[in-house]
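Down below are the structures I want you to see.
None of the figures in this text is laboratory data; all of them are computed from the coordinates on show. All values reported here derive from a predicted model rather than from experimental measurement. Cβ atoms are built from the backbone, for glycine too; each structure is taken alone.
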Structure 1
């Protein structure tokens, strides 16, 4: 995780939970912002590995005081799809088709009242796609914030 030099002195804590998850807390004005850097297990990994990752992220997110800001960013390795389909954490402008790992992302977002800001803004597909491999292309990199803080995000690009 890289932190801007202007925020270097505002870092309150740095925690590495495992090889896939870490958090930096930055004190900004009168609020604290918890920045999570996450790398979810890929589709081919075992369900146990996926469950362990999502349980840890869920636990650490739940520990953040309600008045603090949350930013979760990283390769969450799921496809949330192009449409909301009943998920409040989906902004309505995603890419492609949803898969089971994308449903995990959406369920996590909904359970913590987070919104996936990548899906909040209408973009060309080339600005939504975060992974290319041969003829395959998809969106697996996401940024999530608390719903109440979504107004602080004016736009987003990969």
Structure 2
């Protein structure tokens, strides 16, 4: 079953599932704790849940201010830290199987770039393409593009 954003918080789960997957969803809400808790309500005992959100903090935040401002502002950066997910797991009786930053620097943008922005974007893209193999093998809150959390219901 796929449930989209408009009805998610109003929809009461009528059944639970073996697998719950959420990608790029919770960071669009101010009440992200409530949204995460709602995800847990759909998870069956013994089931697994995977949550992925972008990491737009640290270097990516400043890069976003310069070349991807509209997209940056569409996201709630307050939910982009690992402790949010470990607290969520404790609150909902879930076991954390994996919780980490993932990937290299997310240099791509979601808007048309002015000339001065292209002057920033192009060298960042060039460097990122060359370094992302190394960065991906050494994830960090400072530059990794994604947060990945995997839980199981005890």
| query | distance in nm of label points 7 Å out along Cα→Cβ at positions 47 and 111 computed as 3.8: which structure among 1, 2? | reply | 2
| request: Assign the value 18, calculated as relative contact order in percent (Cα under 8 Å, 6 or more apart), to the correct structure from 1, 2. | output: 1
| query | helix-only ellipticity at 222 nm (-39500 (n - 2.57) for each DSSP H run of 4 or more, over all residues; to 500) computed as -6000: which structure among 1, 2? | reply | 1
| field | Highest-scoring label, criterion being percent of Cα pairs over 28 Å apart, among 1, 2 | value | 2
| query | Cα Rg over 2.2 N^0.38 Å, for residues 23-70 alone was computed and gave 1.49; which structure, 1, 2, did it come from? | reply | 2
| remark: Matching 0.20 (FRET efficiency 1/(1 + (r/R0)^6) of positions 31 and 119 (r between Cβ atoms, R0 = 30 Å, to 0.05), computed) against labels 1, 2 points to structure 2
